[in-house]
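Next up: some structures, all given as structure tokens.
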Structure I
Amino acid sequence: MQKINLFTLKIIPVLLAVVVSFSCSKESKDNDDDYTCTSCSSAPVAVAANNTVSKGIYKGVLIGSSGTLIFDIQNTTHTITGTMVIDGNVVTLACDVTDLDPSADFEASFTGTLNANPVTIRFRVDKKGANPTIVSANIPGHPDAVFIVAKETSDTLLECYEGTYTISGDWTEKGTYNFLIARKSGGGTWQAIAAEDGFPEEFTYGKGPVSGNDIVDPNRLGQGVDVVIATINGHTISGNFVDTEDDEKATINHKGKRTL
């Protein structure tokens, strides 16, 4: 299988500690230019009082299929809940912890049901709301699922985009390509994960800055060049860029829609 450098980082094994977030239903239209996720928030749901503590909103995207996830850890109420959407299936998640100790890191299991089978996702974040991580995940039918998750704050909106990529040129390939974008006034940051169809156990991930509506891959392939690999247009994201390996060259085209 040809290895693809979708980002500046290399393909790595899936046994990494996984990270997570909130999920929202999808709205699709025939014309991508008119697509709007009507259930997606246009402003942060997270409240300022939770910006530097473990309470708050955590959102993420997943591959090994495709989906989104959200945890609400006592953001505005005393409840702790979660929702995962995977391949269009909504999984409501209950938490085995009801009380939160503000002086300690938070770790708990979120459980639900997918196609009459139990789902368990164990989530951890430190007491300051940093380093949110999925410690383990058991999702029936999706043993290789990998997540990227982040904490939403009162001044940073997290947007989740699910999409696909195709490669043409000296080699061909197609797969899943999902973005988690932290939007602030005038820019922000992005993280993304991608996996080739049929090879969910191997994935690529990357991160970088957002400039206006442009997704920038810094120091592309270690060549000292910042490359715009995608542009956000409303609730859609798309782009193309060139990849090289040894003496081979190909073009990556990708597109996606906001689903959370």
Structure II
Amino acid sequence: MDDKQYIEMYNTETSHWWFVGRRKIINTLIKNHISIKNNLQILEAGCGTGGNLELLSNFGTLFAFEKEPGALDKSRVTSKQINKNISLKRGSFPDDIPFDDNQFDLVCILDVLEHIEDDENALAKLRSKLKPGGYLLITVPAYQWLWSQHDEMNHHKRRYNSKSLKKVINKNNFDYIKLSYFNSILFPIAAFVRLLNLEKNLSNNQKEFKPGIINSLLKNIFLIENYLLKFFNFPFGLSILCILKKN
């Protein structure tokens, strides 16, 4: 990602409906599907500017790494602001992960896998960092046919569907705990905007993001899924989530 994108992320991820909604869903997934409860040893792989640090640190001792120096600096600022003792290091996929093998109960890779050229090897390396019986939590953007200016700006290598994500996972010897699409209720609107190439016009004309009525509305719609995901998996959506267990 460009420095401009990291700055935008840092300025919006505490209040933007997408980041807020995704954190709520991640919180619920960990509470409902991770059986290890006492002071988890957690790794966030590719922590960006630190928007998930406070959430993940609530579940145990948190470690994280990030490739981009500017983003890592902002993560350190975030860590100080939330007053948590988080081990933050510079590192990258797949061959420069600065933590030991068999160290973690939970590894989270949240909208990062799509940035990595060798995603299969990246998952293999993350698997090696898990303790036996440890969990891997993944989120990725869905559907290559939804490729847009947003993907270009964020230097994505690909988008996934459930089949292509399973193909990468199945080569790495995990057990499935949950796999579902999400951001599904808003999917028809978003697909319409992207397929008609309206996203560029919206991006060019939008002002600096400020929380408001529309942001609150979208957040509340998104959060309906936080409740529904407890009971079933969505068959489509703008993103995919997956919880895996090292067998």
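Which of I, II yields 17.9 for mean count of other Cβ atoms within 10 Å over residues 67-74, as computed? Source structure for this number: II.
Distance in nm of label points 7 Å out along Cα→Cβ at positions 75 and 107 computed as 2.5: which structure among I, II?
Details: I: 2.5; II: 1.4.
So the calculation was done on I.
The value 1.5 for distance in nm of label points 7 Å out along Cα→Cβ at positions 83 and 147 was derived from one model only; which of I, II is it? It must be structure I, since only it matches. Consider the structures I, II: one of them gives 2.4 for distance in nm of label points 7 Å out along Cα→Cβ at positions 91 and 235 as calculated from the coordinates. Say which. Only structure I yields this read-out. Looking at distance in nm of label points 7 Å out along Cα→Cβ at positions 131 and 195 over structures I, II, structure II comes out largest. When helix-only ellipticity at 222 nm (-39500 (n - 2.57) for each DSSP H run of 4 or more, over all residues; to 500) is computed for each of I, II, the one that comes out at -12000 is II.
Bear in mind that the values in this text are calculations on the coordinates, not laboratory data. Just so we're clear, the structure is a prediction, and the values are computed from it rather than from any experiment. Cβ atoms are built from the backbone, for glycine too; each structure is taken alone.
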